[in-house]
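Bear in mind that the values in this text are calculations on the coordinates, not laboratory data. Computed from a predicted model, the values in this text were never measured in an experiment. Cβ atoms are built from the backbone, for glycine too; each structure is taken alone.
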Structure 1
Amino acid sequence: MHVRRLTLGQLDTNCWLIDDGVGGPLIVVDPADQAQTILDAVGGRAVTAVVLTHGHFDHLGAVGGVLEATRAPLLVHEQDADAITSTEGTGGALFGFHEVAPPPERLLREGDSVAAGAVSLTVVHTPGHTPGSICLSSDGHLFTGDTLFSGSVGRTDFRGGDMQDMSRSIARLAELPDETRVHPGHGPETTIGRERRVNPFFPRT
């Protein structure tokens with residue numbers, strides 16, 4: 001699997017381009033901003049899906065432009081599907097951001113797969129930051145959105161956030177192998193093993 005990161009927008013959100021490493025189609029995760037930058041990185045290749053890890057404004061600012069250019073379907077967890085279509089739902093209204101997304105073409109649930117060529121990402125439902133927050137897991141890689149960061153976790157004080165849900169979600173991720181590479185929605189990449197050692201939100205055994 002080949003992974004490319006683009007850090008975009010005023011909140012330095014990580015957008016991920018994922019493919020099978022042999023020039024096949026891509027999956028775009030969290031098209032945060034700067035649609036043309038994302039499209040330049042795609043380079044005219046087919047995009048099988050645009051996936052949102054959750055419904056907040058800073059992860060979907062370029063979704064309209066990317067969808068229009070690629071004709072790819074938009075995927076989001078069913079519990080965040082309504083949120084992405086209004087500035088109240090995305091949280092953008094609180095901060096002066098007005099970007100919204102169209103209704104998704106496919107609703108995701110725990111255990112669903114998102115494929116591009118030989119790559120298949122499995123949906124892991126990890127509520128806490130939002131009710132419909134997800135991670136995407138494949139071959140020792142974990143794309144965590146705003147569930148898990150290097151040394152921290154996503155905020156739970158926004159609309160729909162819940163710290164008890166977050167704790168349960170992090171406990172699930174803590175069961176993954178130490179060598180699992182974590183690709184978060186903001187900040188640097190890390191591993192589950194490192195987070196087990198340094199992240200104060202990981203369960204202690």
Structure 2
Amino acid sequence: MGKIFYVMGKSASGKDTVYKLLLERMPELKTVVLYTTRPIRDGEREGVEYHFSDENALIEARENGHLIEARTYDTVFGPWSYFTVDDGQFDLVHHDYLMIGTLESFEKMQEYFGKDIMVPLYICVEDGVRLERALSRERMQKEPKYAELCRRYLADEKDFCEENLVRCGITRRYENVDLEGCLKEIIGDMKRSMI
């Protein structure tokens with residue numbers, strides 16, 4: 001049976017970069033594209049980072065029994081939903097997968113697929129560095145959304161508290177200070193769990 005390697009971490013921890021580099025270095029891994037109702041950001045592409053959808057798609061997935069997990073956040077721009085759909089993208093008999101998401105989605109994926117299938121890859125970095133990275137990234141947007149940056153930062157402190165990490169069985173942490181060293185550790189652990 002295949003594994004689902006699940007990259008997660010607080011915002012601006014570098015999880016997107018780690019995810020993309022893991023895909024480059026381990027091309028045998030398959031990916032799953034999640035759905036969101038939030039607006040597309042500069043540089044994102046439909047069907048690559050997400051399927052940019054609307055509330056009707058979420059309702060339809062729930063009604064037809066294909067919804068694996070869903071989260072809705074009350075942002076300063078209104079509610080934004082993120083959700084995973086069992087839409088034919090998963091073939092665990094033949095493939096291993098790399099996904100990226102939140103601790104909450106990881107927990108729901110564990111419930112759906114089982115703890116033996118789900119492998120957490122928790123990326124972390126010191127909070128001051130993380131805040132600097134988030135601010136730099138937001139400044140590069142055409143219309144920076146600083147209030148949303150602050151909301152996400154504070155929400156992550158709560159979401160990734162020690163109690164929640166322990167409940168989800170996350171004991172291994174990958175410190176993303178030296179990106180190459182971080183990737184080397186992760187790839188080594190992934191290869192050992194694929195045996």
If mean count of other Cβ atoms within 10 Å over residues 7-14 is computed to be 18.2, which of 1, 2 is the source? 1
Between 1, 2, which one scores greatest on relative contact order in percent (Cα under 8 Å, 6 or more apart)? 2
Given a value of 3.0 for distance in nm of label points 7 Å out along Cα→Cβ at positions 23 and 167, point me to the structure among 1, 2 it was derived from. 2
Origin of the value -12500, where helix-only ellipticity at 222 nm (-39500 (n - 2.57) for each DSSP H run of 4 or more, over all residues; to 500) was derived from one of 1, 2: 2
Quick check for you: by mean projected area of the Cα convex hull in nm², which of 1, 2 is greatest? 2
Out of 1, 2, which one gives 1.3 for distance in nm of label points 7 Å out along Cα→Cβ at positions 39 and 151 as computed from the coordinates? 2
To which of 1, 2 does the computed value 1.5 (distance in nm of label points 7 Å out along Cα→Cβ at positions 63 and 95) belong? 1
